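Multiple structures are listed underneath, in structure tokens.
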Structure P
Amino acid sequence: MNRFVSDKNILNEFIKDFVKVIEKNKINYIIVSGFVAISHGRSRGTEDIDLIIERISFEQFNKFHKNITKTDFECLQGKNPDRLFTDYLKENLSLRYVRKNSFIPEMEMKMSKDALDEKQLNEKTKLKLTGLPFYFSTIETNIAFKEELFKSPKDIEDSRHLRIIYAEELNESKINEIKRLIRKYRLKD
């Protein structure tokens, strides 16, 4: 059984429906990682979309969780908002939301955990080449994470793909600065 979704239309609709609730609840967010490359035409499947939200209170999360579960979504880790917030989000662990009665794709939602995530949220952008209305982390940030932290063959190919598409616009000094911050906050160099 294939656990990956490769149909961009299915992923776009899934994100659109999820982000609609995020925005309705006035929560700052960004989409990061693999979907950034996929949205730029890279042909590869994925089972999850990575989303970072700003640090929010339990009250904000509770309201969001009630709203998202009133739609076509459910959280794989359970239904109790107090436990989800305390045991997962506050512990810098992600929550995984799926459409009801489905297992893929998943929205892997995490709260901002450090200054590096805050920087990404503050620099969020809509990537015009995708034609999508969602907020993403910058291309430079995605490249830096894929090259400096993740480093899997899939991530290196994602980075290479983005470097080709944005060859004329990339700010290498920004990529290097983000790599330095990754070493400081994630790799603890």
Structure Q
Amino acid sequence: MTKTDKQQNIFDAALKLFARFGFKKTTVEDVAAEVGMTKSNLYFYVANKRELYEHTVGNALRQWRDSVAAAISNKDDAVEKFKVMTAKSFEYLSNHEELQSILIMDPGIFTLSPAEDRFYEINQGAMLLIKDILVQGIKEGQFYEVDIDHMTELLFSIYIMFLIKTYIKSEGSSAFRMYEEGVTLVLRGLCRKDL
């Protein structure tokens, strides 16, 4: 097993335990036992429990972002990419209950302030997906000319708000329907022709 595979096993085990017991009650020993290693061996991969937690959550967020990137990679049309991106981004948590549980326990993971964003680089990667779609849509004449950086930040902020309403504040299907309507509204405002 490679070091990368071992790290992934550690992150998977830690995600499961942090989701079930929370940060305070989960110990490094618990995670080490879950992957069949000693606590001292686990420290070859992380310095302490806080680092283990941050790396575990960061890994889960990266997987989320990468799954969205994969979903849009085979789409050519900017509008279609936008629709797939929004659907896959939003639906991901409904199929990943462990990450959803962690987000409920630690809502500070979602922040709209770059200075407070513990996962800034990962979120910048997510915003780059939005930005690339906007650039493509404008270049191809499908979207109106907009300030791409500001529009990217606006769309990402709206997305975070809906994630919080749906998964953290548990407004469920009502927030999901509002999200779908919001995507339609954004596309009607961005697109040069009626959908």
Structure R
Amino acid sequence: MELTTIILIVVAVLVFWVVLVFNSLIRMRNRVKEAASDIEVQSKRRFDLIPNLIETVKGYAKHEEGVLTKVTEARTNAMQAQGSPAEKAKQENMLSETLKSLFAVSENYPDLKANTNFLELQRELSDTENKMMAARRFYNSAAKDLMDKIQMFPSNIIAGMFGFKQEKFFETTSPEEKEAVKVEF
């Protein structure tokens, strides 16, 4: 075999390898974006449920306006949250905290706790919270896979050449946020 043929084969293999690694990095980055979008979808679903829940509680708990106002403010702040998933998570967790207060208020109203609409909204909200947790886990898994690929040799060379960046994990920051939401009726 000629030297030029060997060089061409080596170059072709190298180019093929670069293309494969680049495409896998793109796939992983898109998976992270998809996971972040899933979190947004569940957040929107949650935001849509909360006004209905508040209206249902209002009918029974007219003097609990402060709690209802806090839930509304927390919902607005979470809807307007910008930045990284971690920054959005902080607002989402504040909303979860205010929802705990709302459910605690409902304990004072037996008719409300038995209201079919309230029970259905509570079930939907609980389902949404579970889906949000699953979406956050999926995001963290996708972010980890991308981070591994960016950091591991030899794909880190390609990642560096094409400017791939690591994504931050979706995590809680305070002890209060790490506690599970407790809803008792």
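Just so it is clear, none of the values below were taken in a lab; they were calculated from the coordinates. Computed from a predicted model, the values in this text were never measured in an experiment. Cβ atoms are built from the backbone, for glycine too; each structure is taken alone.
At a glance:
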read-out	value
Among P, Q, R, which structure scores highest (criterion: distance in nm of label points 7 Å out along Cα→Cβ at positions 27 and 107)	R
Among P, Q, R, structure where helix-only ellipticity at 222 nm (-39500 (n - 2.57) for each DSSP H run of 4 or more, over all residues; to 500) as derived comes to -23000	Q
Given 6.2 for distance in nm of label points 7 Å out along Cα→Cβ at positions 19 and 115, calculated: source structure among P, Q, R	R
Among P, Q, R, structure where relative contact order in percent (Cα under 8 Å, 6 or more apart) as derived comes to 18	Q
Identity of the structure behind 3, 11, 14, 17, 14, 11, 9, 7, 5, 4, 3, 2, 1 (criterion: P(r) over Cα pairs in 5 Å bins from 0, in percent, for residues 75-162 alone, calculated), options P, Q, R	R
For 2.2 (distance in nm of label points 7 Å out along Cα→Cβ at positions 43 and 139, calculated) the corresponding structure among P, Q, R	P
